[in-house]
Every structure is written in C-alpha cells, then in structure tokens.
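Please find the structures below.
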Structure I
Amino acid sequence: MAPQNKVIISCAVTGAIHTPSMTPHLPITPDEIAEAAIGAAEAGAAILHLHARDPETGKPDQSVEAFASFLPRIKQATDAVVNITTGGSPYMTVAERAAPAAQYQPEIASLNMGSMNFAFFPLLGKYKEFKHDWEREHLENSKDLVFRNSFANIEYVLETCYGNGTRFEFECYDISHLYNLAHFADRGLVKPPFFVQSVFGILGGIGTHPEDVMHMHRTATRLFGSDFRWSVLGAGKDQFRIATQALAMGGNIRVGLEDSIWLSRGKLAPSNASQVEKARALVEGMGLSVATPEDAREILGLKGGDRVNF
C-alpha cells in the first residue's frame, strides 16, 4: 500500500439487506443517514459507502431524490470520500441502481462484478415480528433471488459513470468475480489501481473460512499484481475476524451497519461510528495507521471532492 502502512477504513452506513425490525440503530431517515455518515467519518472512516431508504418504512430507495436529501449535508460536514452504491437492492433494475451515481458523479461508486444467488431468507429463523409488511417479503423472496450483474449490466454502469471521472469499488463476492474484473481490465474498460472489495459470508457467495480469504487474495494478486488495492468485508458475526486477518495480510477494511448490525457477540452496534472505532483500534493495535481521506484519494487515484456533482 502507499502511503506506507496506511489502512483505508470504509464505512457502509445502511445498505439494503438489514431491516428496521432487526435493530433500532439502523439509519433510515435522511437526518439519520447523514448523522451516521458524519459520525463514522469523525471516528476515522476515509470512505463513506451510501445507500438511501424510504424515511417512513425503511425500504431501500434508489431514487435520485432520496440521495439529494443527505449528500450535500455530508459533503459540507466532512472531507470523507463519498461512495454511492450502484448495487442498490438486488430487486432493482440496473438503470435504477446506476441513476444516483450518474447524477451526482461521486469520487467512487460501488460496482458488483457478477450475477449470483443472493440469499438472506435464513434471517426469518431469527426475526419473527416485523414493523413493516415489506420486511418479511424482502427476506422470504430472497430464496428465489438472483442478483443480476451480467456483463451487459456491468458495461452499462461503466459507460454511465466512467466519463464523469468516477472510479469504482469493485465488489467481488466470489472468485469468478475477480476473473470478470480481469476481463474488463483486459478490454481496457477499467483502469488501475483497482479497488477490490472482497465480500465474505453472503449466502450464494464465497464463505468466511480463513482459507477463503487467503484464496481471494492469492487470486487477485495473481490476476492484478501490484495494480489492485485490496479491501475486505465480512458479513454479520465474521466482520471483525475477517478484518483482522486482512490487516495482517496488508489489506484495507470495511465496516458499517450495512454489513453487520453487531459490535460483538450478542451486542448490537449502537452506531456506525462504534464499528469504525473498533476497526481503528484493530489497525492501530497492529502498528498501522488509519488513512485520512486525502491518503485514500492518493492510494486509489481519485479525482477529488471538488469534482463531484453535489
């Protein structure tokens, strides 16, 4: 990594998987999302990975208008790099998912690198009562859900966003997704350094065994050499175990209530900032330094916060 020994902490503030009934701390309204993002940045997150939600029901909302209600406030309050999702929700079309990033031209947008089964229906065994009707359906329907990220879909996002100077957090949920990224690199449609976010623990993707983490890193290194910057996220209870392993391997880490609602075993995270603080303690405890937003911009070759459209 360069700058030397600097670790980028990303924070995914709310996401589209967890529902309001699972935790009272999930940011839902624009004010809650903005406050959570700003708090995470103050705690040490250099990158803020953002989704939007309906403020009444908490249902994922990928409309341009939904993002408008909190993006300017976050930009005014912090210098953190804003990363707008193009994943949205697996139930959305690629055009819906890409619209906010196309409109607001952030420094980074996420980009899912392959189609996959994307299942969270096992959560029905844990949560029996829901505040909103959509929540149960959201979980149940994932038993028959394929998250579509075809080559045409990926090209659509690249063509829609790349001309704006937006770079990408390439979300890779399995080994094949690394090969898909290599395919686009070979065609010259993406340029290094590649910010590879390896995702572990989603049912339908790669698992959370230490060998899975090592295999993902070995494959990325073989495919991209020094042209990639590696980050990891572990879903649910594996969040900090996988983060610790990745730090020991020279990687960067992502935390946040999108990926896990827990701070420790049986203890809900009271905020996104609390997870960032725990991540920071891991980084510094290993003799490493937390990257500032400016460090992250240098490491990832970003265009700068003055060139976004919000």
Structure II
Amino acid sequence: MKIAIASSSLVSTDAIESLLGWADVEIVSIFTNPDKASGRGQKFAENLFAQWAGSKELKVFKPSDQAELLHFLRTNEIELLITIAYGHILSLPVLQTPKYGCINLHFSLLPKYRGAAPVQWTLLNGDTKTGITVFSLDEGMDTGPILRQQLVDIDTDDSTNSLLKKLSALSGDLLKESILAIKSGEKGLPQSNIKASVAPKILKEAGRVNWSSSAASIYNQYRALSENPGIFTELNGQRIRINRLAVSNRSMAGRGVGSLIDGKLLIATNDFAVELISVTPEGRKEMSGADFFNGLRSKAELSFA
C-alpha cells in the first residue's frame, strides 16, 4: 500500500519507525509544515520533525496549502494518508482522494479529549487511564469512525513527556492493525457524541498556579504543563517559573502564603502545602526554593499569586 504520513511533531517517530521496516506499506512521502523564520536573525529553518525525517532519508514535502497537498496525493497515487499530530483539519477533497481514505493516530480514548492537547488535559484532570485511538478522518475534529483502540495506565508521576513516550512506543503496532483492517474492508465504529469531551490547545496563561486549588490539582497542573508551556506564580509582581514541586503532608493557613519550614519553601493551598523545590525568578537563573526565599529582602507575609 502506497502511504504518506503527515505530522509536525517528533511524537510520530515511533509509529513511522515501525512502518519503515514493514513490507505491507511503502512510505512515499512525509508531509510537514513549511519552514518558519526563527531566532534573532529570523532565518528560515525546518522543524525538528522534518530534520528527523531527513536523517532517515525519507522524502519530505512541505505543502503551503491543501491544494498542493491534494495535487501530491493525486499525482503520486497515494492510497492512504496517515496524520499524527499534524495540526490541520483536512479538506473534503483531500479526505476523499486516497483509495483507503485518511486515518489519524490520536493519544486518547476517543470520543474523550478530542482536540490538540489530549495528553495535557488527561493529566490536568487527574485521570488514571488513557489510551490510543486510530480512526478514519472525516470533516470534524477527531469525530470519525474508530478502527482500533488500546487502553494505557497512567502512573502517578507521569508527566506529559513521559506519558507521550509511553503512548508513542505502543502506537506502531496499533497502526499496523488498523491498516490491515482498512485493507480488509473494515469501516470502523461510529463515535458517540454523548460521551465526547474536548482538549483544546493549551495557552501560556493556563500555567498560572491558583493557590486556592487543592494540592492535588496543582500537582496535576505541574505534571501536565511544567515541561511546556511551563507553570508559574508571582510574588510582589515578579513572575517565578516553577521547575520542580512536590506535595507536602503539612497543612498551612492562608492560601498562597509562603514560609520556609525545615529548609523547604512551602506554599499554602486549599488543603496540603506544596513545596517549591526548584524555581527560576524572572530575569535570573534557576535556583532552589530555599535559596530563593533566603535571597528575599523581606521574608514576612509572603503571598504568592
């Protein structure tokens, strides 16, 4: 089967690696986003995924619009298009062009967490289980018929990156099963909109810690967002990035109030205190929470917001 794979993220590499050595498919091309200007010099550079694909000697195509994508699919007689964290909703002509249509590899158990950030929202909500879904694309946002799913347990200390690695490592075999199912004529099972939920793109402001929340909720926010876009708080108008934190078994009064106790910088929440292990104050280098506290001119009545 002549296939093409569209992605803009390194999260797709495990699945692609598994297909590279599989005799049932031929990867004709990899699609990704056009090069973007970045850095002080605003030089155009390709994304990390494109660099990876090039290192594997895969043909990389960067369509500027869906008309270019459609032309490539037709002229190269692509039989199946696979999208993995591509970031674009495909037009109906594109969806209808490959012989076997288009399928997507999604990191949740659809119809739960449709959208751009399923893993982050899974962790934010404190879920203990998630999974992988391969489904046929339609014109909606992650709404097409489900071909295959796999349940995956979430560890209590899983972050977005560690959970993505876990899911990615399992994605290749599920994708192969789905491709064979499509080839044999399976159409997939329709999704139930009644059980659907959404996982929209995470904005930077979502990383602001609300000290009126529970310690468990703040810890879930840390697991989900500390790697990207980062979580932060403020003290006297100064933004402080939180690099590492832990939940304490100590209760403290005054939500957002900070104190140094037994050499640890603890912040009060709605229930248990949270320890700031490592922080980066705005304009300064990373340091321990204790060093940050000791460097403050006034240590009385610290109130983080």
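Rule-based calculations on the coordinates, nothing more; no lab input. In this text, all values refer to a predicted model and were calculated from it rather than measured experimentally. Cβ atoms are built from the backbone, for glycine too; each structure is taken alone.
Among I, II, considering only distance in nm of label points 7 Å out along Cα→Cβ at positions 192 and 296, which has the greatest calculated value? Provide the component values of the computation, followed by the final result.
Details: I: 2.3; II: 5.0.
By distance in nm of label points 7 Å out along Cα→Cβ at positions 192 and 296, the leading structure of I, II is II.
By the measure relative contact order in percent (Cα under 8 Å, 6 or more apart), tell me the structure among I, II with the highest figure.
Values: I: 25; II: 13.
When relative contact order in percent (Cα under 8 Å, 6 or more apart) is calculated for I, II, structure I comes out on top.
To test your reading of the models, identify which of I, II gives 57, 49, 27 for Cα extents along the principal axes in Å, for residues 40-223 alone when calculated. Spell out each step's value before the answer.
On the way: I: 47, 40, 35; II: 57, 49, 27.
Here the read-out was taken from II.
Which structure, out of I, II, was Kirkwood radius over Cα pairs in Å derived from, given a value of 21.4? The partial results should precede the final answer.
Working: I: 19.0; II: 21.4.
Going label by label, the one that fits is II.
Ranked on distance in nm of label points 7 Å out along Cα→Cβ at positions 64 and 104, which label among I, II comes first with the largest value? Walk me through the intermediate numbers first.
Working: I: 1.3; II: 2.6.
When distance in nm of label points 7 Å out along Cα→Cβ at positions 64 and 104 is calculated for I, II, structure II comes out on top.
Could you tell me which structure in I, II was used to calculate semi-axes √(5λ) of the Cα gyration tensor in Å, for residues 128-167 alone as 34, 14, 6? Don't skip to the end; give the middle numbers.
On the way: I: 34, 14, 6; II: 25, 11, 8.
Clearly, the read-out refers to I.
Computing helix-only ellipticity at 222 nm (-39500 (n - 2.57) for each DSSP H run of 4 or more, over all residues; to 500) gives -11000 for which of I, II? Don't skip to the end; give the middle numbers.
On the way: I: -11000; II: -7500.
Here the read-out was taken from I.
Taking distance in nm of label points 7 Å out along Cα→Cβ at positions 184 and 264 as the quantity of interest, name the structure among I, II where it is greatest.
Numbers: I: 3.9; II: 5.3.
Structure II comes out on top.
Here distance in nm of label points 7 Å out along Cα→Cβ at positions 32 and 112 has been calculated and equals 2.3, so which of I, II was it run on? Mind dumping the intermediate values first?
Values: I: 2.3; II: 3.2.
So the calculation was done on I.
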